[in-house]
Structure I
Amino acid sequence: MITRIIDVTHTVATYRTPAGPHHDPSAARQAVATGLDVDDAAELLYLDWMRIEAVAGNRQGLHTAVTRVQQVNRALDCSLELTTEQLVNDLLNGSSAAVRIQDPQLRCQ
């Protein structure tokens, strides 16, 4: 059940984040918040959250998301996934291409 909630949350966030007719950062944020309430260690949702804040131009929100995923991983005594580290670096250094990168799982579908 938790996996399905995370999947749906990720799908909504991915759908609502990019610019276009379905762009709704508030809905994307709400989806991510709901998913993180269910599983606060779902790194995929932190990737979504970081992209949402980057697209919205919310640097403070981006830093909040980065700090939170780092705290969660420290508490779990594990390191960030390489893709997460790369996204963090790209977004903090202003790479607009990083925002457009979709989850590898979605590319295969």
Structure II
Amino acid sequence: MAVPSYRREGPVVSSDTFTRLADFVLRRPACVFPTAVLEQARYLLLDTLGIAIAAGPMEAGRIARDAAVLLYGSNDPQYSARMLFDGRRASIAGAAYAVATQTDNL
């Protein structure tokens, strides 16, 4: 039986493109951005955190956090994170999944 070959879909991202994007996002000091951009980013972050807080008690958020602990749980501090507004540990990806699902629910 032949082994199926899988083809990657979508555009190919070169490592140079990724490096340039990472440099722009992660290594650029805040002082190079216009003040209006920083103000807008501040309000958008505050709005997103408010939604995450408000969605916390909702059923989908509780289910997502429980699923993250059960499916992606981790007690290793090096490879885990505390879930936002919950405190239990999950893998970094699990904690991100939980808060994203919780936020999207609202």
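Rule-based calculations on the coordinates, nothing more; no lab input. Just so it is clear, the model here is predicted, and its values are computed rather than measured. Cβ atoms are built from the backbone, for glycine too; each structure is taken alone.
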- Can you spot which of I, II the value 13.8 was calculated from, given it is Kirkwood radius over Cα pairs in Å? I
- Message: Going by mean count of other Cβ atoms within 10 Å over residues 23-30, which of structures I, II comes out largest?
- Response: I
- Looking at mean count of other Cβ atoms within 10 Å over residues 39-46, point out which structure of I, II has the largest value. I
- Candidates I, II; helix-only ellipticity at 222 nm (-39500 (n - 2.57) for each DSSP H run of 4 or more, over all residues; to 500) computed = -22000; producing structure is I
